[in-house]
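Each in structure tokens, the structures are laid out below.
Read-outs throughout are calculated quantities, based only on the coordinates presented, and are distinct from any laboratory measurement. Everything numeric here is computed off the predicted structure, so don't read it as measured data. Cβ atoms are built from the backbone, for glycine too; each structure is taken alone.
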Structure I
Amino acid sequence: MRSVAMDVHRSFAQVAIFDGGKFTEEFRIELEHDAVVAFGQRLRADDEVVLEATGNTAAIVRLLTPFVARVVIANLLQVKAIAHARVKTDKVDAKILAQLHASGFLPEVWVADDATQNLRRLVSERVALVRSVRRVKSRVQAVLHANLVPKYAGHLFGKGGRRWLATAPLPRAERDLLVRHLDELDWLNGKLEKLDRALARLSLDDARMRKLMTIAGISSVIATAVIAAIGDISRFPTPERLASYFGLTPRVRQSGERAAIHGRISKQGNAVARTMLIEAAWSAASVPGPLHAFFLRIKDRKGLNVAAVATARKIAGLIWQLLTKDAAYRWARPAFVAMKMRKLELRAGAPKAHGPAGPGHDYWIKEIRHREMELVAQAEAAYARMVEARRDKPLKPRKA
């Protein structure tokens with residue numbers, strides 16, 4: 001077996017082939033479709049290709065996988081030999097990658113399958129669209145502020161707000177600028193609506209996403225982003241590993257006889273999924289349930305922001321339990337979940353049904369809704385009593 005290392009750049013890659021304890025070939029290839037395919041045809045079926053995780057890594061992996069035994073992606077954060085090398089060139093980096101892989105010391109990252117890659121692209125596209133929508137709305141606000149227009153009392157970009165914007169006292173040039181911003185906003189909202197429809201269809205077809213939506217605070221958008229980041233749940237042996245992957249675990253510093261110092265969360269990993277989980281934590285903290293009780297317990301000791309992050313980590317652990325053990329969420333509210341699923345179906349393009357009411361209608365029946373709220377409130381009270389009982393229990397003496 002040969003180790004074929006590639007130091008990847010934007011338009012080319014430096015290749016080093018390590019075989020039998022020595023380097024047999026070193027050359028450069030252009031990163032174009034035909035050139036990469038021709039390079040793959042030159043390799044042996046038992047070769048293993050190793051490259052760094054960069055923006056074009058997925059395309060290279062897809063093109064080379066049919067020609068070799070395995071394509072390995074190196075974890076750049078853990079390849080210290082390259083990051084701290086005194087002599088750092090493309091040839092040296094490629095050689096170090098090949099030697100580390102041949103010796104079995106190369107830290108690897110998981111290679112996502114095509115379905116997960118496509119889902120991640122859709123999630124990234126939605127994040128970029130939402131960011132663009134927010135930027136255009138800020139520009140509209142800036143136009144109004146620059147021309148001393150008072151703040152609108154309602155939703156500025158709703159129907160009432162748009163009618164109010166049409167009558168706002170603005171000079172001709174500023175009015176034309178405002179119209180261009182609103183036209184761009186309508187165009188972005190149209191793209192966002194189409195993308196949300198596609199993501200809603202994927203959520204309905206994926207049992208994992210439907211299961212996550214039974215947790216309080218997790219919408220279809222959050223469930224999609226989390227599943228896209230996780231991919232295969234079996235690659236995380238413990239809930240702590242999953243929380244660490246999202247960057248929700250604290251940094252730890254310990255040396256010698258000194259006690260360990262726990263700092264802020266690492267924030268390493270998928271930033272989009274971490275943000276989504278924190279949003280889910282804030283939402284879960286606003287409704288009765290065990291997560292609400294956990295949020296209040298941390299808030300009393302550490303404050304709101306720390307409580308939100310801790311709740312997000314708790315939700316990550318809950319997600320691991322549900323996906324790994326293929327279990328249902330015990331404190332799900334059936335009518336509320338049915339209503340969420342029906343809204344998701346309508347967003348995916350399902351026709352509005354007329355006739356007998358479906359299960360999603362139960363949420364709008366006051367008695368059923370209040371009964372479910374009372375059930376989760378009882379679970380919250382039980383959690384609070386358990387915490388109080390543990391506080392009153394004397395601590396066991398530590399062993400010498």
Structure II
Amino acid sequence: MQLLSLIVYVTAYFGIVISSIIFMTYFAHRKNLSDPIAKRFPFISFVIPVYNEEKVIGETIKSILEVNYPKNKYEIIVVDDGSTDNTYQEAKKLESSIVRVIRKENGGCASALNYGIIHARGELIARSDSDTLLSKDPLTKMIGYFEDKNVMAVTSSMNVKNHKGFVQKLQWSEYVLGMFLRKIFDLNNSLYVIPGPLSVFRKKFFDKYGGFDESCVTEDTEMAMRIQSHGYTIKNSLNASVYTIVPETFSSLIKQRIRWYTGFFHNSCDYKQLYDVRRKTNLSLFFLPAALLSIFLSFIAFAVFAYYNIRGIVKYIIKLGVTGISFEDMVRNFSFNRFLDLGLDYITSPYVFFLVFGILSALILILMSKYYSGEKRGLFFTCLIFFIVYPFFHVFTWAISFIYFITGIKQKWGSREYKRGVFIS
């Protein structure tokens with residue numbers, strides 16, 4: 001029991017430290033969460049890699065055409081990565097002086113991005129996914145950060161478009177929470193992922209250090225770590241809203257997360273220098289080590305919580321058996337005071353106290369993110385689903401991903417196979 005208590009307290013202490021840093025960062029910068037005003041409007045090339053997205057590519061292109069940005073200051077390059085449906089034909093319908101549609105053999109997302117960058121004329125490259133809808137003014141809120149010459153990329157605030165189903169609601173609170181956490185990471189110069197739905201890059205970084213890694217299954221994480229490894233900065237706009245379509249079934253969601261998480265393990269190995277404390281950056285000293293440690297502590301915390309609850313149930317059943325009290329007698333003699341005593345015994349346990357602390361901290365962050373991002377949709381039911389189901393889903397997907405990474409089990413993404421976060425065919 002002493003070892004069990006030690007594990008609980010170490011995990012809880014780690015969670016309290018994480019929460020403290022998040023809230024201290026917020027209070028230190030709460031007056032500086034707004035985006036810098038853009039002093040000029042550089043030419044931007046949108047590059048949209050697309051594979052078998054005939055149902056959504058038209059809507060994505062139209063949403064970009066409606067952004068508040070000078071029409072003579074951007075272009076849209078749609079790169080059809082060897083689609084086998086009518087994606088190319090649907091995109092060609094919207095071709096114009098602004099929209100170009102080009103086609104190549106299938107080579108994966110990174111390959112399509114690099115092909116588009118080669119054909120781009122912009123000073124800035126805006127990478128957008130084919131299933132993403134932009135709000136009216138994300139660009140004007142993002143480009144002001146590029147006044148700082150050390151900034152090589154700016155990320156947007158990703159939200160969920162299709163939020164009606166159970167699986168979608170499970171992800172929605174996660175995305176809303178992620179909006180605020182991404183800004184906290186930005187304020188500590190510790191962003192290590194540049195999400196696909198909408199991110200803007202300086203083209204000169206690609207010219208100097210090369211394009212996206214075509215062998216990596218998570219090219220967005222690889223690019224972020226590469227930027228960080230060269231000492232440049234990645235920023236985030238909490239107000240630049242974009243809406244992405246998330247997986248609608250558990251099988252597709254688990255498949256997505258295995259790709260994300262095995263890719264993270266792979267990139268962590270490739271960029272292990274980012275974990276070197278001698279770099280003396282917030283990323284190396286705290287945020288990347290904390291990201292890895294939190295994964296394994298979540299396994300331990302989940303096991304302890306399961307053990308604590310199962311042990312309590314088993315002890316109670318044994319007690320009923322020893323005393324000879326039947327279930328019917330227990331129900332007949334049950335009183336409100338007895339229920340209150342059991343409840344107090346349970347909630348005053350340190351294990352449950354730390355659990356409640358974690359839930360309240362996450363809820364506060366979700367509400368703060370909802371406020372600062374301008375999200376108007378109600379989140380009550382999605383928060384309920386998130387707190388009940390997400391911890392189990394989180395531990396399960398990370399555990400499966402870790403097993404896949406260690407054992408090298410092959411996975412498939414699109415038309416290509418990968419293992420340990422690297423494409424093999």
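Work out relative contact order in percent (Cα under 8 Å, 6 or more apart) for each of structures I, II, then name the structure with the largest result.
II
Can you tell which of I, II yields 51, 19, 8 when semi-axes √(5λ) of the Cα gyration tensor in Å, for residues 87-158 alone is derived from it?
Source structure: I.
From I, II, which structure was FRET efficiency 1/(1 + (r/R0)^6) of positions 15 and 111 (r between Cβ atoms, R0 = 25 Å, to 0.05) = 0.05 calculated on?
Derived from the structure labelled II.
Could you figure out which one of I, II the value 1.00 for FRET efficiency 1/(1 + (r/R0)^6) of positions 79 and 127 (r between Cβ atoms, R0 = 25 Å, to 0.05) was computed from?
Of the structures listed, the value fits II.
If distance in nm of label points 7 Å out along Cα→Cβ at positions 95 and 279 computes to 4.3, which of I, II did it come from?
II
Suppose FRET efficiency 1/(1 + (r/R0)^6) of positions 207 and 359 (r between Cβ atoms, R0 = 35 Å, to 0.05) works out to 0.15; of I, II, which structure was it derived from?
Traced to structure II.
From I, II, which structure was Rg and Dmax of the Cα atoms in Å = 26.7, 81 calculated on?
The read-out comes from structure I.
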